[in-house]
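Take a look at the structures listed below.
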Structure I
Amino acid sequence: MAFQPTQRDLDLGVALKAARTAAGLNQEEVADRLGISQAKVSRFETARQEIPRDRLEELLDLYQPEPELRGHLDSMATPPDVDDADDHASPNRDFMAMKQAEKDALEIRSAYGEGIPRQLQADQYMLVQSAKAGIVTSEARLLAEKRQRERLLSRERPPRYFQLLSESSLYRIPGGTLELRQEQARHLLTLVEKYPQLSVQVVTFDADLAHFNNMTVLKFADARKNVVYLPNDRYGKLHRQPTADTFETQWEKMRRVALDEEDSKKFIHDIARFGQAR
């Protein structure tokens, strides 16, 4: 089936052409550096061919746009609701800026009260969630986007990743089936086993906590650059210091009342085996 470009694809092509021009490159030079044909570069810019995620990353690495512009270009290439499990809206610049900043982060501290972060989702969980949200995008593209997010875990020198999940996030599954709940739990256990830098802790319903805050804190070698991404019902927002420190303190409070890593594994294992914690 021929590629049918959306307005988002057309806008991305125009923006990529502008980024290439700003970088002082012509199509032939881009083609030579990436080892592709000039015709393919042209098809990308005129939206006559879909741009694979890895190829887009190569183009952006070559053009070196400002971080805010790069986040905007990334957002245009991302189908709605693909990445932000807490924010059932089109990806926004702040979320894409957070994704870009993750590349330099030494540590990620995340907390999800509902849902599972895309990079920790089982494939079927992601596909069902997207379908229930009415996302009109091919499964192949959705899976490609998910693989891109998973590189956060598998890349060379990955950040330490601490994930807090509320008990609700493990039970409230897209579509509500027991089978998918168990599959997602098994997937989490597999990830924790596979990636030693990943920590998952469960905040149970009876935790001594006033309320659960959804957030993702990124920590850098220079603490002055730390940021926090706060999702909400419509559009998330990226905040810098001193707000990042304020929310990191809240994250620490939640972590202190969470199950430790071993008890969290047992909790998730019970869900994987029996469908509920015992």
Structure II
Amino acid sequence: MELGEAVIIGLVQGITEILPISSTAHILLLADVFQIPEPSVAATVFLNFGSFLAIILFFGRRWLHILQGTWRLFLYGLGKSQWYSREDLDQSYYALLLVLATLPALVIGYFFEDIIAETLRHSRVIAGALMGGGALLLAADLFGRHKTMGQLDRIDAVWIGLFQALALIPGFSRSGSAITGARFLYLNRSDAATFAFLMGAPVLIAAMVYKLPVLFASGAFSNTNLWVAFGISVLSTYAAIQFIMDFVRQRSYLWFVVYRFILGSLILVLVWSAA
């Protein structure tokens, strides 16, 4: 990976990991149009870890409250503490929801990720997933109302997790799928995005842990250009989170849907012109 390629890939990976527009589709477009080679499995996992760090940093206070509340309730359950607050109970409940929402993607991904990637990682599938996922996001956004994260129950969390698992199909977008599932449950736009990003953190770190042997074997940690891409991935992910959180407070997800249809159509044109 050359330095210029590292800058572009880090920027694209960071932004498209967060915005509901599919990182896979954009990496494919970089390869087909600009002849920038697709990053290796090790590089992709490393860059995703950059996105994980950005999510932790952006939602740092919320993560701290969740961990503190869960820990206090855990100590109380062990008899090591004599009290816990209502806030601790609420935060530990958020932790439970995030665990339940994360499980479907982890389980399905563990057993079927390689099969899905080998079978479905094709331009036509990615274009179809972009547009199909966009149509679902549009329907969900029209369907959604003003429910908050605090009103989610455990079944809701599993439902959103199942939607997140759709992102195993290249082109669907992990954040887009999770936001779609949340909006179908009437979650407001801001909380839908927040929950999607929070539940994405465990998936990203689990993927890195699972691929650690590949990372070490590849020598990725000694690749200077990859570290540049990693740093840019952190910064661009953080900026993308700030952008979308501000954006959806005032606007709908329609513009992302339009973009997905344009990108999907562009990919199909490229495929047909190359045939």
Structure III
Amino acid sequence: MTQLADLSASDPRSLVSLRTISKNFGAVSALTEVDLDIFPGEIVALVGDNGAGKSTLVKILAGVLQPSSGAIAFDGAPVTLSNPSAALRLGIATVFQDLALCENLDVVANIFLGRELSPLQLDEVAMEVRAWTLLGELSARIPSVREPVAALSGGQRQTVAIARSLLMNPRVILLDEPTAALGVAQTAEVLNMIERVRDRGLGVVIISHNMEVVRAVADRIVVLRLGRNNGVFPPDASNHDLVSAITGADDNAVSRRARSVAQPRSLNPGRH
């Protein structure tokens, strides 16, 4: 009955609904009664300071961790994400920050790793065609699918990881810091790709500390603070509002700096 009561407030339009999700590690509460909805064709950005619970929440969605309490619904039906395979079978794919790529293997082998076609006798041609199709749908700039991953740039590796996550036709994709350690051009390429994933009708969740990245692609910004919900904002929300929600204070060094940056500098009348 608790699970039904928790899910009664979920939005019927959502692909995934989390209600009053809590996660404890011994005496430490990583998450406390967190709510989250993921809609089709929408990018949700999870933001918060270090230790806010973002990665823990994504790991629960990915089936890596199980909540201590709370309820999860997929397409309106209660579900239990007991392991990553269960999440993937439902249609929830995850690209973690480390990407989990094998640098000594080529692009095709990485995309199909563990899901090879005709495992008794690999259908190399079919896998290569499918790899090119996936990368083409993402408008990816990969010179050759037979290129070893070790020879690819950071942005190209992220592309391969996202293409691999799309192989099983998921309905939700979770991206943990997809632009971390990327240059400006590579970041733009990855953001374009994330938008193309959204345009395919998938629900997308990204974790990012980069507010420029968040504003560039997010349709909704969900703030976590100390393991709790602390606000939902549109992408055009002010720096002051976002920083206040992330830090939990209206007036601190970070929020004052954000306000000063947002205001135009006045000319010093003493200088000519």
task: Please state which of the structures I, II, III yields -27000 when helix-only ellipticity at 222 nm (-39500 (n - 2.57) for each DSSP H run of 4 or more, over all residues; to 500) is computed from it.
output: II
statement: Candidates I, II, III; relative contact order in percent (Cα under 8 Å, 6 or more apart) computed = 19; producing structure is I
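No lab work stands behind these numbers, since they all come straight from the coordinates. No experiment lies behind these values; they were computed from the predicted model shown.
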